[in-house]
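Chemist: Before anything else, here is the set of structures, which you'll find just below.
Derivation of every value follows stated rules applied to the coordinates shown; laboratory data play no part. This structure is a prediction, so every number in the text was calculated from the model and none was measured. Cβ atoms are built from the backbone, for glycine too; each structure is taken alone.
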Structure I
Amino acid sequence: MENGKFQFFKGVRNCFNMIYLHDKRYLFISMFMAIFQGIVPSISLLVSQNIINNMQTFSKSVKEILVLLIMYLIINIIPSIFQSFYGYYRIKFNKNFEKHIETMMLEKSLTLSLKDFEDDNTYDMINRAQSQKGFNITILSENLISIIRESVSTLSLIVVLSQFQLWLIIVVIVIPVLKSLYSIKLGKEQYDVSVNRTWKERKAWYIDYLLSKGYAYKEIMVFRIGSKLINHYKKLKEDIISQDMNIAKKNFIATLLCTVLDSIVSAGIIGFIIIQGILKKILIGDATTYIQAVQSIKDNVESIFSLFSSVIQDLFYTDLLFKFLDYNCKEDSIEHIKIFEKIGDINKIELINISYKYNHSSEYSLKNINLTLNKNDPIAILGKNGSGKTTLLKILLGFYDDYEGDILINGKNLKDIEKDEYIRKVSCMFQDYIKYEATLKENVAMGDVYKSNLEEKVKSKLKETKLKPSIYEEDGLETILGTWFGKKQLSMGEWQKVAISRTLMKDADMYIFDEPDSSLDSEAGNELLSLYKKTFENKIGIFITHHIQHAKKITNNIVVLENGKLLESGRHDELMDKKGVYFNLFCNCK
């Protein structure tokens, strides 16, 4: 219980701190409005009570009653004016705050490692947090402020009702309290269900994406899997709906029972007040005021507990957001803060006894790799699928740092080097390169957005990769590629040339090309070989390919991987003389 209270107050504090740091005025303005709006209804009720009683008893002149009417009018108009200004201010705050949270989440995403995105549990956490964004925090803060408003209103109404019968208050609030406590329990149950079924919701979203975005249209049509995917989607949705309806059923039964009992109790209380009026123990204005006070107290108490239930539910969800933002954030003491080294140009890279295995795997993907990379001595890496080429590439790029062995950059350990400094000096075309739904200029310029004279350099790189000018002759570099925002879809080979151009935009010390010829025909692939050789001049170069003929034309330094081991390395003729794996690969490619 104590832990639950601690988590509640911690969650509220985190939300308010985030709002306060974004806009200090918002909380103070909202608090003032809550107190103001909480007091006004009771004042309005007392003024109307006074007016009706005076009309009944004729104890005041018409002029005095008119003054009371003007007061009543002012009391009701001013809050409406304030609320209009506050409503506009709140909308503006919510929009900016949501943008602030979304930006924080995007910035946080940049700090995650590749392994985080490859881990199911972490990815689920990211997915759950992204579904919340800043929405739940603003709703939670508004609900808490509403609780303050309703509490102030309830207390002021209790003062009004205490002039009549104080015991009525206890009778009024019993059923709303019981109903609200049960709602809180159901809210916790709904949260647990939502968290546990995240993978189902993600799966349903993915099927929706495949079917509605055209991403997998060709395979869906050819393999006739559309109906199977839809049936799977329906099954997932039915499971989700079934869980929600189970909770909705419980809520329906509880609400129905409480509503009936509440109506009976309310009717009894109102009847009691009316009888007191008939017996002339109270005036008509008093009776009207007390009936309204009883109803308002009942509504306020129900609203307070309903809001409190929502706050608890919102806290469950905002906790997902804070877990994401706090993920892997370690507040190390000054003694334990690691100072990373900076490096100049990358002249030499040494891989010493590098081994690696993925989480939850007992098999090594790389085993005792020893390799030296030098300027002006590019290497070609060959190997079958699953030989470890991609894993080696990820380690070289610093995406994985839980490998065994050492990687030395100019004699310095890669783990001691500032990653951002290192990655600035590396350019890589990935096998699964991105086809940005953006202009041709933006697609290529992504390689180095900090360059000046971007347009001329983009044109230069497109010319080097021999992308057909006819593709963009109508709108030039502003041609929008893809079909999400434009109408120009490229062939896989053309997309690959765009990706190669993007890689060449960056002035790097090391260039890596992972299967740059996988979608190119033999003629187009051969045309670009001289470009790769030129790019590798006075640079560290890595060329990963299945085309052995291309590898031997680019470099004399060839490496062969198989089952995570570096089996062979050397010149083409040396490897052919060994009649090993390389020899067999070469013969099979003829």
Structure II
Amino acid sequence: MAKTADDDTAEGIASTDLVTEVEAGPALSVPDGPMAAWLEDHFEAYADEPAALIREGDSFEDVRFAELLEEARAVAGGLLELGLEPGDRIGIRAPTRYEWSVADVATHLAGLVLVPVYPSFSADQATHVVDDADASVLITEDDYPDELEDAVDEIVPIDDLPTAEPPELAGYDADDDEPATIIYTSGTTGDPKGCTITHRNLLAATAMVDERLSLESGNVGTCFLPLSHIYQRVGNYYLWGTGNAAAFMTVDDLKDELGMVEPELLVTVPRVYRRVYAGIQDQIAEMSGAKRRLMEWADGVAKAYGEGRSEGESVSSALAAKHALAEKLVFSTLREELGLTQVEYALTGAASIDADLLHYFWGLGIPLVEVYGSTEVTGPSTMNKPDSFRAGTVGYPMAGSEVGLAADGEVLYRGPNVMEGYWNNEAATADSIVDGWYHTGDIGEFDEDGFLTIVDRKKRMAVLDTGKNVSPNRVETALNRDRFVADSMAIADGRKFVTALLQPNYEAVLDLATDEGIAFDESATERDDSEEVVAVDPALLEDDHVHERFETALESANETLASYEEVGDYRLLERALSVDREELTPTLKKRRPTIEERYADRIESMYAE
């Protein structure tokens, strides 16, 4: 029998002192667990259908549900032969790959608790995770820090997972409210905290996504985001629960692999969509004459059409005709070049995305919707729906859940996917979950139709020395709209006015240097494994032509901001913010204290009298 979400009424909850406004999602039936039984039921139901696509040379090969289940059972047996007992924690430190998911399913079957360790964690952070979780075994690739060898009893190579004839697997007897996984959040400060996620949490989150999407079986979804993060992992569970395949891809080869796979479901983050859009804008900038005018016209049509769809109103017949023409002349070709011809749903989560970008992709024919949530709620808490969305908002509450606002505007969340608590940290749990409500730390507001807008992180809200409140997120969103700005960080708290550190779109700057004949040290240009430029000669960024272009970007951003939010000065960064330099978390959130300390001189120079 299915379990249903709590049926407390919004009126009853709103009468408490804690919550001032409440919006509730539709009813939800959470499947019976545990995860082992749920996975087996679905894997057997879709036994002959593809469960995974794996890159083999120049093509992708299918792995059937029956094959994946057989592999996972054997690995479950192998892990138990290491002496592990049901309920024991086992770490996994590896990038996203098929074997990661085999281990994931295997631990559910064996009744073990999987503890992901981000490969980008420092040796101290990784050691903290396995120590805090008391994990005695670690599955990993070869390049692990030496400190981890001393922190666990056994290292298991992910390329050679142990196998054995499985005994009676204890995972089928696990209680729905027992821990299924412990996921350590990559916070911007302090040691990572372990979110204790139960079987019921995972099943509820998966059912919530299923209520919002309607993907039929036999299709393909992407899997290239970190499986160490709950977002991609729940995405895979959703795919498997609906009889669809997860295509294991790599970020470095994403463009080619999207064309090879042609997915129906795209699961990714704003940075990927921004990169795609910036690439299109760079192509347009290199064009001339009628072709450039056509592309610029189509760009405007896409945004106007997407904005019309976002407001839930029928677009005018004139705009519909323009869109049909742009579809024929431009959009269909662009989708083919991007490998997105079959996309039915495109999800974006883990960070905010600009409404203009959402409008553009909708106009392009890619139904892009924003998901809002966190590890503490096993992924989703609100989500737009393709047939009911509003760009600039994060949608409305997931089925079976409630979203409330505290008196200070903090977003509160309650539902069957809220974690049990922080592992080994009762104090942090008590601070975060009060009367069943998870305190998100975000400031938000509802519109008249119940769509939620996230204003900023509660701790990030800045107050100028004039007393005016500034949302750094709002300022950064305005700056990031310009194709020459890859990322930005607003500085405001306690200051006279707002300033910003800007990470340029280095490709665009290099193109400008070529066009204007700017001399610079080309040997200082650095590229990452995906050939994206991540550093340039600092002298290049001091050129007058470059500064003129960024002054234009600043003026455009300031036109959309209140007078007290306007950016008064900026500094350009010659090197991209990165996880390796501990400026970004593994989920690409900025570590502001680190960045502010590293660039303190530049920041202070903007406020010098």
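Chemist: Compute distance in nm of label points 7 Å out along Cα→Cβ at positions 81 and 529 for each of I, II and report the one that scores greatest.
Modeler: Values: I: 8.4; II: 3.1.
For this comparison of distance in nm of label points 7 Å out along Cα→Cβ at positions 81 and 529, the top structure is I.
Chemist: Here's something else I'd like to know. Matching task: -21500 is the computed value of helix-only ellipticity at 222 nm (-39500 (n - 2.57) for each DSSP H run of 4 or more, over all residues; to 500). Pick the structure from I, II.
Modeler: The read-out comes from structure I.
Chemist: With mean count of other Cβ atoms within 10 Å over residues 113-120 derived from the coordinates and found to be 13.6, which of I, II does the value describe? Before the final figure, lay out each step's value.
Modeler: Values: I: 13.6; II: 23.5.
For mean count of other Cβ atoms within 10 Å over residues 113-120, the value 13.6 is produced by structure I.
Chemist: Compute FRET efficiency 1/(1 + (r/R0)^6) of positions 169 and 305 (r between Cβ atoms, R0 = 25 Å, to 0.05) for each of I, II and report the one that scores greatest.
Modeler: On the way: I: 0.95; II: 0.00.
Largest value of FRET efficiency 1/(1 + (r/R0)^6) of positions 169 and 305 (r between Cβ atoms, R0 = 25 Å, to 0.05): I.
Chemist: Suppose you compute log10 I(q)/I(0) by the Debye sum over Cα atoms at q = 0.06, 0.10 Å⁻¹ for every structure in I, II: which one lands on -0.32, -0.94? Mind dumping the intermediate values first?
Modeler: Numbers: I: -0.54, -1.04; II: -0.32, -0.94.
For log10 I(q)/I(0) by the Debye sum over Cα atoms at q = 0.06, 0.10 Å⁻¹, the value -0.32, -0.94 is produced by structure II.
Chemist: As an exercise: FRET efficiency 1/(1 + (r/R0)^6) of positions 185 and 233 (r between Cβ atoms, R0 = 30 Å, to 0.05), calculated from one structure in I, II, equals 1.00. Which structure is it? Walk me through the numbers on the way to the answer.
Modeler: Working: I: 0.40; II: 1.00.
Going through each structure in turn, the value belongs to II.
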